[in-house]
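Below are structures written as structure tokens.
Just so it is clear, none of the values below were taken in a lab; they were calculated from the coordinates. Given the structure is predicted, the values throughout are model-derived calculations rather than measurements.
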Structure I
Amino acid sequence: MPELKRLQIGHAPAVLAFELANRAYFAASVSDRGDAFFDQFADRYAALLAEQDAGICAFYLLVDEGGSVLGRFNLVDIEDHTAQVGYRVAQYIAGHGVATTNVRELCRLAAARHGLRTLRAAAARQNAASQKVLAKAGFVPLGPADPAHLGGKPGTWYERDLLRQPSSEILPGQLRDSDGHL
């Protein structure tokens, strides 16, 4: 069964293979990383690990039993109990709930492991799948996102308050009070 794992040095070859295999697919909805990303991958990967070690970011991979990366789920710019969320899944598993399930898990980890209270994510207007994932994971639209943040594409910022459990995640038998709290 696939598992969400914290990024480690040994994951580098699998991450590179994931990015290369899905490059065209990702470029259809987000800005292409460009050839320099792949040419300088080792240095960029080391920089990611340094940011993670410094507590600025937290990077997670969805890894299958064979060690292949199925998706990336990231918390970036961690500051004041807030972070931005980024994620991408392999083309061949997209549309099967993998992103939604693991964004929800990332939200749980953000609160439990990283002490975060608020998460934000931007989705391009043309990326209906990402908007749907965010909504199902309890994010609500905030307003327009700067197109520069989305590779020149117009979009929307979304936010999730981690101190409130969205109704989509209430388990049977759990009740909310009159203010909507559990």
Structure II
Amino acid sequence: MRASRMLLGLALLLLLPFLSASPANAAGLASKKVWLHDVAVAMKPAIPYLDRRVARGGDHLAIVLDIDNTSLATHYAWPRPVRKTLAFAQRAHELGVKVFFVTGRHQADAKAQRPKLRRAGYTVNGICGRGDGEGLVHSKVRCRTAIVAKGFTIIASVGNLPSDFRGGLYERKFDLPDYGRRLS
């Protein structure tokens, strides 16, 4: 009897974190408050960098932003903007830098995000998504290549997954949290 109670008590202790976890924490994700803090830390150098980079000069400067959990708070507050990314994009627009969105969403769905991005406060100079049967990394590299082919210099890329940065074609990256790729 005593051994049974001890085992039951031990089982409850082991299960307690899972029983009291919020859905985000149950999936191994940070709380919204922690996520916002982590985003703020990642984006802290972004606007000062942008100001310095634009002051150095160059024609046809652009930034590239991912959409989900980078520009729009897809997991935590859909379809609200990620405020730190929005401030960066708005500053870029003020400085004459074009704002492009490169997303893993399929092209038709990507284009459907344009009104949501505009309502959230973003200027949208272009949006590019995946083609049918196209892999995520390939599509994002293809999209950045197309932007560069139009004569733009991508001075910054903002995203939260490794696919947002593979293949380069940008000068600096701002890597938002993805919590071990659990936040896409």
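I, II: which one has helix-only ellipticity at 222 nm (-39500 (n - 2.57) for each DSSP H run of 4 or more, over all residues; to 500), as calculated, at -9000? Please report the intermediate quantities before stating the final value.
Details: I: -9000; II: -13500.
Going through each structure in turn, the value belongs to I.
Upon calculation of Rg/Rh (Cα atoms, Kirkwood Rh) from the atomic coordinates, which of the structures I, II produces 0.96? All intermediate terms of the calculation are to be shown ahead of the outcome.
Values: I: 0.96; II: 1.13.
Structure of origin is I.
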Which of the displayed structures (I, II) returns the greatest value of relative contact order in percent (Cα under 8 Å, 6 or more apart) on calculation? II
